[in-house]
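The data blocks that follow each hold one structure.
Only the coordinates and a few stated rules stand behind these numbers; no lab work does. Since this is a predicted model, take the numbers as computed values, not measurements. Cβ atoms are built from the backbone, for glycine too; each structure is taken alone.
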Structure 1
Amino acid sequence: MSTYLAENARLSTARRVVITGCGVISSIGTGVAEFSAALRAGRSNVRPITAFDTTGFAHSNGTEVADFSPERWIHNVDLAQLGRASRFSVAASRLAVEDAGLDESTLRQLRGAISVGTTDGECNDLDTLVEMELAGGPSALDPTLARRISPGRISTAIAREIGLADVEPTTIATACSAGNYAIGNGFDAIRLGDADFALCGGADAVCRKTFASFYRLRSIAPDCCRPFDKNRMGILTGEGAGVLMMESLDSALARGARIYAEVLGYGLSCDAHHPVAPHQPGITRCMDLALRNAGVKPAEVDLISAHGTGTKANDLAETAAIRELYGEDVPRVVSMKSMLGHTMGAASALAAIGCAVAITDRFIPPTVNHLETDPDCAVDCVPNTSVEADLRIVQNNGWAFGGNNSVIILGRHEAGPRTEAVTNAVTEGAHR
C-alpha cells in the first residue's frame, strides 16, 4: 500500500512536458523547417527503390531519403560502426538538440532519457549478411556488419555521439507504432521527475525483407499511397527518422525556449487479436485511453493524424474506430503517409513532429494523391491541399502488427488552465 500511495503522490504532482526541438530526416525534407514546408505544400518524393536489387518485382516504388550525408551531423562515432537506421537516428537527434537551442555540455549536466522506436533495426545489414552467407558460408560474413546489427545501437549511438554517459538508452521494437511508444516513455520520465529532458522518436531504413514481406501480402502500391481513397492499392515502404527534444515546461520557460507543443498524454493497448489485421475495438480503446490520460474530451480534438496506411484493412478499421469514439463530431482525419510513405518505426514519430509544426504554424497537412473518398471511410481527409487552421489539440495514431497500438495527444502550449485537468486525469488513471 505504501508503494501505491507513493506513486500516487508522484502522479498528483506531475510536471507538464513540452516539445522544444524537432529533428527530421525524411524523404520530403531534412530539418524541421524543410519538413514543415513540404507538409504544407503536399510534397511527396516517390521514386524507384535503390537500396537493394528489385529485379523480379513488378513494381518497386518507395520513399527513400536521398542525398543523405551522415558526416554532417555525426562527428564522435565511427560511421563504420553504424547502420543506416542508426545514422538516421543520430542525425535526427543532433538536429533536435540544435533546434531546441541546447548544447552538448548543458545536456551532460542534466538527467536525460533516450528512447527510440524501430521496426527493422538494421535489417538492411542483415539482408546483406544473409547474401554473404548464402554465397560463401559463415566464413564470408563481414564482422563489421555483424557487430552493428543490434537494434540497441539505434539509441545507444545517440548517447555516444552527444556524450551522455549517465543516460540509459532504450530501443522500443513495437514496429509501426514504436515512435509513439518512445514518446510516451520519455513523457513519463519527465512528468514523474525521473529525467530533465528526453530525446524520443523512431528510425528505420528501407530493406529488402520488409518490402518483400508487404509485397507478398499484396500490400505494396504500384504507384503511390492513397489513404482513405476508393481506389487505394496499398503502402509504399519508406525510411527516415524523427526525434523530439522534450523537457519540462518549467525548464523551457526558464531558458526562454520556443515551444512547439505540449504533450498532454498518451495511450497504449495490445489487443493481440491477429498478427497483421487491425482490430477495431483495440484501436478504439487505445484512443479512449489516450484522451483520458490527457484529460481531453473528444469534442476538444481539432485534428487526427491517422495511421492511414492506404490499405483497405487499416483504413476501414481506423475510420470505424474513430466514428465509434467521436460519434457525429469527427474532426478532420489526415494521413501523412500519403507524402512520407510508411517509414515503419519512424512513422508515428515523424507524424508527431508533423502535428507539432501544424499546431505551431497553424495549418493542416493534406492527404495527397486523393481521387475519391471511400464512402465506407467517410472522413474529411483534407484532400491534396493543406488548409490554414487554428489547431489547439491534435491526436496522433499509431498501429502495429500484433495489435501494438499507441496514441499521443498534443496541444498548443497554454499557461495555467490545463494543469489541473491533466493532473486529475493522470491521478484518476492510477486508480483504474
Structure 2
Amino acid sequence: MEAFKEIISNNAILALLCVALVYAIGDIIGVLSKAWVPSVFVVAVLFIIGYWTFFPTEIVTAAGFGAPFTSTICIYLLITHMGTTISIRELLQQWKIIVICLAGLAGMVLLCMVLAWTGIVDWNYVISGLPPLTGGIVAAVTMKDAATALGLTDVAALAIIMYCAQGFAGYPLTAFCLKREGRNLLKAYRSGEVKKSAGGTVNAVDGKMATEEGGKKLIPALPDKFFTTSVAILKLSIVALGAFYLGKIKFPGIGAISGAVWALILGIIFTELGFLDRSILNKCGCFNFICFALMLYVFDGLKQATPEMMLSVLGPLVIIIVVGVVGMGILAAIAGKLLKVSPYMAFATALTALYGFPPNLILTTEASKALAENDEEYQYLMDTMLPQMIVGGFVTVTITSVIIAGLFVPLLRG
C-alpha cells in the first residue's frame, strides 16, 4: 500500500487520473440518482476511504491542484464570477435570506450551548465544535489553534473533524430541500402562475419578475471578437486583486473584512459598471474546470480526518451536529414562515453554513438539472434558487462563522 502511495505521489498524471475518477463516480451517481444522492457527498466519502487506504495525503497537490492555484486563485476568481451572476437589484432582494440564515445560526448556537450548560457534552467540545459547524475552514483553524495553544489536543482535533464531517449532514439534507423546493417552483411555472420573459430575471425571493437594468454601462462592453479566455481571466484577475488587497485593510472598529466578501461585492459592482461580463466564466468556458479544481481543494481538507481522530471525538461530534441542525431548522423555519419564504428554501439556505461555497452552487445545479425538462426550466430554477444559496453561504460561512469563532476562543477552558 505504501509503495502504491509513493507511485501516485511521484506521478502527476496518475494522481490526476485518481482524483478525476473519484469525481466522475460522484457525478455519475448524482445523475443516476437524480441528485437524491449528491455528487459532493459521494466524492467526500470516496476521498475519506481513499485517504484511509491507498491515497497519499498530498494526492491533490500531486495532481497539480495545490496552493496557491486552488486555495487562492480559484477561490477569488470563482467568487468574483459569482458577483457577475447577481445584479444589485437581486442582491437587495435577498434581505429575507440574510435574516433567515442569521436566525438559523442563532438556533444552532443556542441549542448546542444547552449541551454545554447541562454537561451533556463537554464544554470545550461544544465551544471548539460550534464555530466550524457554523462555517468553514477559517473558523475551524481559529478554534484548532486556540485549543492547541491550551494543550487540548482532542479538542483541537474535534474542530478539524467538524469542518471535515459537517458536509455529510449538510449535503443530503440540502439536496432534499432543493428538490422539494424545485418541484414546487416548477409546478407553478408549468401551470403559468410564474412566467419568465427574455431580458428579465426572476425575483429569487418571491418569484416576481425583476427586469434587468437597461441602458448604457459606464464602461462600454468589448466587441465579441475581442472577448477571449485570456481577456476574461485578465478582467477577473484585476477585480480579484483589488478584493485581495481590500481584504488586508483593517477598518476602525471592525477590523479586516474577508477578501472573499470583497470579491463578491466588487464582482457585482464591476458587472454593473460594465467592466465584467455577465456570467463571465461561463461565457469564456472556464467555469466547470475552475469549479472542479476548487472542489478538489475542499476535499483535500479530508486528509486530516484519520480513523483514530474520528473515533476519539465521534460521540460528541454526532451529538453537536444533530442538535445544531435541529436548532437551525427550527428557527430558520420560523423566520421563513414570518417572512413568507418556503420552509424548504429557508432550511436549504441556512444549511449552507455546513459547507459554504462552492458546494452550495454544485448542489443547486444538480437539483436544477435533475428536475428540469428543458433549458428554460433549468434556467428558471437556477435564477430562482441560486442567488439565495450564494447569499446564504456568504452570510454563514464567510462572515458570521468568523465572528462566532472570535467570540468563542476566550470561552475555551484550559
Candidates 1, 2; FRET efficiency 1/(1 + (r/R0)^6) of positions 261 and 277 (r between Cβ atoms, R0 = 35 Å, to 0.05) computed = 0.95; producing structure is 2
Please state which of the structures 1, 2 yields 23 when relative contact order in percent (Cα under 8 Å, 6 or more apart) is computed from it.
-> 1
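Looking at structures 1, 2, which one was distance in nm of label points 7 Å out along Cα→Cβ at positions 53 and 389 calculated from, given that it came out as 2.9?
The read-out was computed on structure 2.
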One of 1, 2 was used to calculate helix-only ellipticity at 222 nm (-39500 (n - 2.57) for each DSSP H run of 4 or more, over all residues; to 500), giving -11500; which?
-> 1
Cα Rg over 2.2 N^0.38 Å - highest-scoring structure of 1, 2 | 2
